[in-house]
Structure P
Amino acid sequence: MVVISLKEIDDQIKDYYESDSDNILRDFYIKVISNSVYYRRVTGPFSSTILAGAAKGISNFIKNDGEMELICWATLSEKDVNAIEMGEKKPQKVIEDFSLNNLTLEKIEDKLIQDHIKALSWMVANGNLEIKIAVKKDENGNYLPSSKETLGEFHPKSGLLRDREGNEICFSGSGNESISGWKYNIESLHTFKSWEEGVKSHFKSEKNTLEKFWKNRTNKVEIFDFPKAIKEKLINYSPKSKEEIIERDLERRALKRMKKQEKKKEKEEFDSDSLEPWKPQKRAVDNIADEDYKGIVKMATGTGKTLTILFALKKFFKEYGRFGNNVLILVPEKEIGRQWVESIKKFSKSGDLIYRYDSSISSTDRKRVKRIWREGCGSSKNLFQVLTIQSLDNFDFYGKDIDFLIADEVHSYGTENYMRKIKDNLGSVPHRIGLSATPERYYDKEGTKRIKKYFGPIIVNYGIKEAQAEEKNEGNESVLADYYYYPYVVSLTSDEEEKVLSLSKKVGRNLAINADSEITEDVDEMPQDAQRLLQKRAEVLKRSKNKLQALEDILRENDDSLNRCIVYCQDHNQLEEVKKVFERMGITSYGTYTSKVYDRDQILDLFESKANRYILSIHCLDQGVDIPECHSAIFLASSGNPREYVQRRGRILRNYEGKPIVKIFDIFAFPSDSNDIYRGMIKTRLLRAWEFIRCSGSPEAKNKFDTIRRKFGIEEKELKETIKEWP
């Protein structure tokens, strides 16, 4: 390849790239890096896969004897920060431990990713690459644990490139440094050329920012030299020669993979004219149309509720007019809203307007949404508005009618406050669908009545056992996967048992709640005092220390066979204890998915690529998040409310051709005392076990609970009858 000046390809370098319409890998990275000899890069959190993501176009750069400077950041936990503050560990040691845990080339099956890391390793070994690690600090100089908020000022996707003549290009991007897809790894990218008069101020600003980071001249970020132990480990991966890297032809292989992914994406994308709905989806669409598009659609998680509604919309448009419709999708949280936008984009015809409105959108987008509602969408297109329930009171529809309302996760709207919002702002939309795997509000009959009064009765009811027994279409796999259920029972510690007894007495004595009640801690309409006491008691059960030993037993017995496994934790304290268990077991291929994690999409990306075999989660994968292929789950903590664990189970059972039988491990903590005051609490937990056993291939799992069930006089028939009465 002939190396030329960046100025000579000026007309081929755009000012702005967007992955929806541009091939950023081919048209920017490979083209520009291949003609550069110096590369300074700020990227995401240090890991094997982030290194691979930062190495795009690197083999041609190596041909040029290019020199690279790379800054990655360390994601410190609260425990790490506390250890530094208490003087238990030096920052350098914390960074070294973090880096060691996140450099796991041996665990990565993807050969292309491995080869990109090895190329960087060769550069380190030969003095062509220097790496530094960044840590965020507050205004007082204190280290901060990593979260989206604390890392907000540290832009992790920017860089500078220079050719032999000294011409330079700065770039900054948004989105995730993903490694599972080489085309879709950055959402957008701005470029600034040193020789272009109109952007010189922007160029200097970007270059100065990179210089400040590299020279450790920022007040809120501290830059550390790359730990020697990590450097040595990386060098161990290095090929023997430059020629060995060049022979691997990384750019050609990456582009080839990208083309395959494009074809796969095109094949998988929702095409409303060609995609064939599954048999249960066809029946559901017919039922919805027969009820004039009004009612509640109850379909088990994983059975394709969103696609079903989009198919129903397609039929609605044929009956009521293809264009000029205002469709409102109401969601309980912005993450679910984002996924609806993506689904609608694949469904709608070109020209349709699709907008999202929630607390996270920019002021420019807010103005755009207001303008379109003020002016209307016209008669040649449809308007799809995705709106969070929290934003409904402040949203101005400018007197425009809503033709079709979709309320996703409709069980979320059963409180008096939310139903008031819906009635006051939406009145009586003629066509309205409530959508949920669990539309009824367990232990809250009044809330369920409110939902049904507005949205209508259940018009589609498709459960998990039906989905396990039915093929998607003739000759396909079943709609949902089968699973085995493995419950583990542990005892509370003496301290935990004292707390549970004390709280149970307060519940029964002060709030007149029958000890035999099945009431759970997650009922919204419960008096606050009662809810607080029940939540405290439930937290003791969920966080029981003996559960950690059960987790260790599960990992020891099953780690070799566990792949793509989600571990559900109660809170950050328990998650940190779980990490210790993983460390003792020598398991490093895991990621954490919580509200405090900066880059949650990246965690799912690593999970999908098999770089991480486990995800440790706290309440963030219960509803609304599309989880990649998942084969197993460990319930370390679970609510007494069936809605939570039924939805969690459904997300794990999403089926595909060749998927193995799913394994679900469920850890229970019970008091050893047989005090009658515990009966309702015990029964609530046993109901979870019986519901899971009911749909599993593990009827013998009931034997695990025989002793405790009999101790409290709970008959198996009683559990079965209660579950039958559940909505």
Structure Q
Amino acid sequence: MNGPGRRRALEGAAVAAAFAAVVAVAGVWLALDRRPPEWDHANHLQRAVECAQDLARGDVRTIIARSSFYPPVVPCLAGVAYALAPSDAAAAQSVVLAFLGLGMAAVYALGRHLAGGTAGVAAALAFGTAPFVVFSAVRFQLDLPLAAMVALALALLLRTEDFGRRGAALALGLVLGLGMLTKPPFAAYLLPPLAWSLARARTRRARGHAALVALVAGALAVPWYGPRLLGLGAQIANRSFKQAAESGYPETLSATALRFYPEWFATQFGVVAVLLFCVGLVVAARRRQGWLLAALLVPFAVLELIQNKNLRYTLPLLPVAAVLAGLGLEALRGRLRAAAATALVVGAAVQLGATAFAIPGGVTLPLLGRPIAPESPPMRTDWHHRDVMAAIARDSRGAPATVSVVPNHNFFSVSNFRYYGLRDGLPLVFTRAWDEEPVGVDYMILKTGDVGPEWTAARPRRIAARLADPSFARVFPVIGEWRLPDGSTASVRARRLVDPPPVAPATVARAVEAALRRRLHAVAREIEGLDVRLVHDAGILRGRIERLELSAVSALVGEFTRRGAALLRVHDLRFVVEDLRVNPWGALEGRLDLLDGRVIRMERGTILEADLRAFLGGLKAFRRASLALEPGALALTLRQPGPDVAARVRVLPAADRPFALLADRVRVGGVPVPGPLVDWVVRNYDPTPRMRELPIPVAVGRIAVAPGAIRVSTAP
């Protein structure tokens, strides 16, 4: 082997050794750790199991349709691994570690191309052993795979030589498409260097190759993004600002917000790597390496302007930061370079120990007061998820049941219970904490003490207060309790009534009717001709009402407990609830506790066109909409930022929801939408799919749309 070949082999061996060290540390950590997967971690694991099941059935359509925000590549790769070797930890983390290896190789290639082999090796070491990269390597999140795809795309973009090489351009298009299918923010990290390279593509041949890149990337990404295109922007905005404000993040341009990423950079990237990065930043500026600087600084500026701050969001910038650190090392000379290289290796070892095992632990950075690494030693404690689910399975005798997980603690939330239930094949549906009433809830999982972030804690606390009422708690007796590692107590309550009130059935019936009439005030006002009829037997003493019939000549309905809620006037109204379940003890105290029902049917009702327009005007998404009722359909135009959307909508019966909407003659910005693409537009405005998740099934009679009114009837 000649000199350059031998040198490259040694460089590759060094990068492989660094990767092997990280994998070894991660392997030990995963073998020791017993913590439940947290929030998004659990959600992604759930999708991996679902994708394994979809792949086994060959159901590609469901794979594409499953998530509204997270693409399928990483979960489905984990799903394939899970199918080959069923282990929730090994399958998922093997995929994440494979992406880490890919990312380190790409960073090495990027650094070698820009500054030589020494810089490439240093960059790969700095990236692979960065404290937050190690932290992410033992969690099934999408951000480390995203960082790897960003690094690979940047390396391939350089190889195209400003789109002059066709083979590299084809490979780049493939990686760009897969990167978009890793996580939507991928585009934000790649657009600046892509634009820079495109601006330097002077020849017609290079521009043709750039078009080829876009064609290949689009062919891969469009099947998933196409149906979500109109709604994705609103989701990103909500996550970036609205949810950030709800979570208590500081204002975007406040000093606290702007300092967040700089203050945590050394903790995220490593002290030695940050020092080398600062040197490399100066070197890159002096050498006018604008492409590299644009790949870092433009996305960073965008992230600074987003209110939601999290080190996961800047993780995909670490490959470029690592290359700049390698550039900084390459710029040093003599003993200074040797000392810096030694410090980088020693720092890598310290970071691995501090992050994975808190060895050394509790060390903070001078002046900043931040830890040298996000310490995350393995947890050996048992959070009793299996015990909780086993207690429910025994009590339900294996029958399907709905379980409300009231706390939102990171280790004890609906996310990890839902994942475990799916993985273990249990016939249980796990839902979040119930809202006003525990309608459809068969079991409740509760926790004392810390119940989750403050912005989600109000509901668990309100539920705990409700259960402090003996007349309510007796309908949900405790069937199991466990001591949790944080010193709190977990409990399971099952819906059952073992001691009916010692009164006549008619007494309970009168109490239920009176409580219902009072309760209607929260959802209906200006009621004319109200008639309530209960059909019951002695079962009402245990809360069972065979049939509730409710009718009115006219009523104004809506969520009157919510300020600014849209209100709808309905005439000639008739509702029927079959097999209604209530709390008889609560009714005798003047309170209506709704528990369950077999079906709610709207048998009759008339909505006038003017009233429907007024209702839509009260909905934020439809305030600028125009509506006209035609024979058999609604003509609807949605005026919104960007192109307006117009469609003719028919209302059809459906077996899995109250009704379905079928749109035709769809136009976006006045341009007709081809039939195969209609669903891409309509799905972003159609509320009916969410009606499948109602706690009590709702059925609607025959719906007739005509000029002037929409009528519901039982007539065939």
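Quick check: 0.25 is what I get for FRET efficiency 1/(1 + (r/R0)^6) of positions 40 and 368 (r between Cβ atoms, R0 = 30 Å, to 0.05), calculated from one of P, Q. Which structure matches? Computing FRET efficiency 1/(1 + (r/R0)^6) of positions 40 and 368 (r between Cβ atoms, R0 = 30 Å, to 0.05) on every structure in P, Q gives 0.25 only for P.
The greatest value of Cα Rg over 2.2 N^0.38 Å, for residues 72-447 alone among structures P, Q is that of P. Going by FRET efficiency 1/(1 + (r/R0)^6) of positions 240 and 408 (r between Cβ atoms, R0 = 25 Å, to 0.05), which of structures P, Q comes out largest? Between P, Q, the highest calculated value is found for Q.
Structures P, Q were compared on distance in nm of label points 7 Å out along Cα→Cβ at positions 168 and 416, and the highest value belongs to P. Upon calculation of helix-only ellipticity at 222 nm (-39500 (n - 2.57) for each DSSP H run of 4 or more, over all residues; to 500) from the atomic coordinates, which of the structures P, Q produces -15500? It was calculated from structure Q.
Suppose you compute Cα Rg over 2.2 N^0.38 Å, for residues 88-207 alone for every structure in P, Q: which one lands on 1.11? Comparing all candidates, it corresponds to Q. One of P, Q was used to calculate semi-axes √(5λ) of the Cα gyration tensor in Å, giving 54, 33, 21; which? Working through the options, I get structure Q.
Computed from the coordinates by the stated procedures, all read-outs in this text should not be read as laboratory data. None of the values given here were measured: they were computed from a predicted structure. Cβ atoms are built from the backbone, for glycine too; each structure is taken alone.
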